[in-house]
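The next part holds the structures, each set out as structure tokens.
Derivation of every value follows stated rules applied to the coordinates shown; laboratory data play no part. Keep in mind that this is a model prediction, so the values were computed, not measured. Cβ atoms are built from the backbone, for glycine too; each structure is taken alone.
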Structure 1
Amino acid sequence: MQTLPTPPTTSDPSSQTFVDTTIQRRKTRPVQVGNVTIGGGAPVVVQSMINEDTLDIEGSVAAIRRLHEIGCEIVRVTVPSMAHAYALKDIKQKLAETYQAVPLVADVHHNGMKIALEVAKHVDKVRINPGLYVFEKPKSDRTEYSQAEFDEIGAKIRETLEPLVISLRDQGKAMRIGVNHGSLAERMLFTYGDTPEGMVESAIEFLQICESLNFHNLVISLKASRVPVMVAAYRLMVKRMDELGMNYPLHLGVTEAGDGEYGRIKSTAGLAPLLADGIGDTIRVSITEAPEKEIPVCYSILQALGLRKTMVEYVACPSCGRTLFNLEEVLHKVREATKHLTGLDIAVMGCIVNGPGEMADADYGYVGKQPGYISLYRGREEIKKVPEDQGVTELINLIKADGRWVDP
């Protein structure tokens, strides 16, 4: 017969061992992007990217402002040509004149040295893609890369990257080394295959060039459209950085996640496991919708993990046969009345069986204890019982009485 362990008999809390449920974030060096800090213990930063053509000065300024006003802390713009690079000077200036300075990142891709050097004068961070920054002409009959060929291209990369690194270093600006699974350089594909290892080694190659030039204002990303690849790449990157004594912050994202519910679920599936393990200092949710739709998803993921608190946290049971009111309808009414508040936890529970226990951490509780009546709680304490049709109004009055209400 199996012998079960004897439960402890003491009720003294000081004798209990409690598990810390706070996410312990990976320690990273701080990187300044305009007036925003990435890493170094700063809150996880939310980013997005405008869709407008950067040559459209007015449209770009308006798009950047829309994103920033709803909580996007860093905005990225695409810079495919020198004309676009010059346009960023006007965009930056117009933002300062008509709104305020917004941290801007320029996205530079194919053979981008001249573009990057120009745009580095006007933005706070330059994002480069190691797989595209130096063009490697593919050979259809290639079966391998010799070490000499590998080294020759590495030297070309250093020669091309060095002026940009020096410019950003001397200006006190930042760079994102943004590896994409779908655009690895050919020699990385031949050497490591289409794998997370190839993504990581691509990033390490650029990191080591930057470090040799005493440039450390670096953020790393390793994005993929397949969640398992993306998660594996970031985990491997952390392992490799630990081995090399590096502590650069990481920008997380599932690229090309799609749209609608699945796009949001896919992004969450990639971001949440890493963030829960303390990996990640800045995030973007890349969905095929207006950029403004990305920001609420970012904040919802961060709030669910306890990493940022930017809205009311609603605790609500799924409803069952014991529920004494229309839970879905009541939750909607409570949410509409209180969603503008920041930092509160409000529980809406359908019955008394599990309600008080499951809402113990909430600031306020709205519980159905008997037909036609609502019990309102402050924390664990029942404050009053009111008719159901007065429940939402009385909840608001309770919040007001505690001095925690602000008008919408």
Structure 2
Amino acid sequence: MRPPLANIPNNRHHDADAFRFGTSAHRDFLRKDAKRQFDFFRSSVRPEPGFFVLGYDGNPLTDTVQELHTTARLTHSYALGHIFGLEECDTVIDKGMAYLWSHHRDRDHGGYLWALDGETVHDGRKLAYGHVFVLLAGASAKMAGHPDADRLIDDVTAVLETHYWEGNHGLFADEWNRDWSPFSSYRGMNANMHGVEALLTAFEATGRETYLSMAGQILGFFVNRIAAAENWRLPEHYTADWQIDRLYSGNPMFRPGGTTPGHSFELARLLLQYWDLSGRPENNTQEVAWKLTERALSDAWNNELGGFAYTLNFDGTPAIGSRYWWPVTEAIGVLASFLKLGGNQVQHDWYSRLWCFADAHFIDYENGGWFPEIDEQGKPTTTQFLGKPDIYHSVQAALFPLTSGLSKLGEELRGALIS
């Protein structure tokens, strides 16, 4: 499926080569965009423990609540920046690693608290979604040479294995109260998908086969059992025995009803990463990853305005049409994976189209970073997010295409700043 050529916005600052995969102009563009993002988000560091959330202009917002995934994702991202060769990343890594251990880690009950406000526990729930990002932060920090990485990896791995991993299903449960009493029977794809990301990164950092095995079990369930039976779409929500819960609809950002095409892009890229780390066995992985990707591209792309609908109904029709930055970044990531494998013209067209769209609507050339959402006129808006949530999605979109492989981003980034 070749994307229609109408409504591709003119780029604001670059010639066409800047958005063609593999060109020297594109690699130069990616390096500059990554560097500008790292420069912007350094202002997240608070004088006291923890991080600020930044407004569009880069100034701290007044809200002082610190959520676990934000702490972990900043730490992970700046670990990648350190490996990439940028200076002044260590302050963020050190701050994040210290705050995860001294504040988010629950000294009374174990595990990691979801949200803090200064020295006060703002939300004490224990969410798998947050814990897998702690593992991701620890794994990336280890590859960056941080001295506290092994301690964090071992601690959060023990928590994940003890409280979340359901060996009879090969999947992560989702949530507990602070004292590990039951919070709900909810099961979900999002925490498991990011769990695959963290497990694969932990395998790359440590070489422990158990991480690779767990990632494979999660992928097998969602790809072979669920997506194959759902016309290559991925329902988000499940019952305690891992049956699709088609009536569930929760938090409109973290748990909207239906399917989320951005997660299909992420899972497809992770499937290729797992295949690569497993020695590229002769199977249908590339075909299946493209089915997931193509279905999400076809269902979710707004042919009139560009961008992706945030959520879809189970038949692929748009549900929440809001256009956010992160599905675009994740589509860029998986398309880069296919292009590293040789690719085809359809994949090249989509890849360039998405970078053109991001350039025209999401990249903030005045202040730095990316705008998280746009309105019907394609202008930045603030209906769902306060400020610029974090660097995680957009900086990986810039870094991943700079490497030649499908996996081991932490290794392959070394030297990419100047190569």
Structure 3
Amino acid sequence: MQTLPNPKTATATAPEFDTTIHRRKTRPVRVGDVIIGGGYPVVVQSMINEDTLDIDGSVAGIRRLHEIGCEIVRVTVPSMAHAKALAEIKEKLAKTYKPVPLVADVHHNGMKIALEVAQHVDKVRINPGLYVFEKPKSDRLEYTQGEFDEIGDKIRETLKPLVLSLKEQNKAMRIGVNHGSLAERMLFSYGDTPQGMVESALEFLKICESLDFRNLVISMKASRVPVMLAAYRLMVKRMDELGMDYPLHLGVTEAGDGEYGRIKSTAGIATLLADGIGDTIRVSLTEAPEKEIPVCYSILQALGMRKTMVEYVACPSCGRTLFNLEDVLHKVREATKHLTGLDIAVMGCIVNGPGEMADADYGYVGKQAGYIALYRGRDEIKRVPEDQGVEELINLIKADGRWVEP
């Protein structure tokens, strides 16, 4: 007769019930004073939308992002003038605020631009599909091996000076592949597929490794979540086969705005993080860049990878609820949202309350009409009239020395 597992110990002993996220081991890559990979916390990134030629506007935009928790900020450098402007931006940041880890985006035959901007930023992002731009031929039917290799040689020739510059300065590079901008020969060889994305990245990775440069971060972004997931998973598989351990930058590109943009980004980013894949993230919204940062932290907090805000546990309400749960949760949140590192539960009744909120630091539970019970962990501390509930919850947190003024 088969012995049934003990439910009290099964979750602690059976690997299939392991609730810990085991992150893929990656090499540490330094970007300014931040380290991506190597077991360090997942890094939050965003990108300013100011014109880089606007020195004051760019400095202000970078500072706004950094002050709310963005750890690495990206800027675009479409011309040599933009690249040179970054020298002034970096200098002004240091004088008026503090140094901020900066990444420069380089596109379209950008070797000269990349070499200039590499002097002023901590990481250069290149897009393999655009770095050596191939003008498509409308009548092309195939790529010969000779044509394929000729372009590969040109890529190496144009990439080598940048790699050597970054290597000498101990700076980093992101090889950022986008599904929507694969090079023509990759499309001919592999189609518009995750495999094409992976092979595009590997071509650049191998050039960097041949020059003994490994301060590399990889991204495989797509605007469709299933494509993005497949590309990152295949990239991990191929890197594992090749003995590579580069950290990954996660993102769903062009996710849009509003609720759907947030859901779409979360679906892609959180799915991979839960599998242990990913070392830095950017949520790409068609909104002010500052709106991206709370989404990043919410994803990380929901997965237990960062603790940057209060975690609220609240039941969905039902006929047993003894007070206006939505209204009370709003009041509790408004009173405590500035705190960090706490779990606070707001439960409508005694049926599920104490059990469902067992892991919370503090609980607010409806037990009888007009009164609520306040809990510290599993222990009921006091019952108070409902109209005093939020005030007494604050007093309890203060009594424990865990309150800070807003």
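For structures 1, 2, 3, calculate mean projected area of the Cα convex hull in nm² and state which one comes out highest. Top value of mean projected area of the Cα convex hull in nm² goes to structure 1. Looking at distance in nm of label points 7 Å out along Cα→Cβ at positions 148 and 340 over structures 1, 2, 3, structure 1 comes out largest. One of 1, 2, 3 was used to calculate FRET efficiency 1/(1 + (r/R0)^6) of positions 36 and 244 (r between Cβ atoms, R0 = 25 Å, to 0.05), giving 0.40; which? Only structure 1 yields this read-out.
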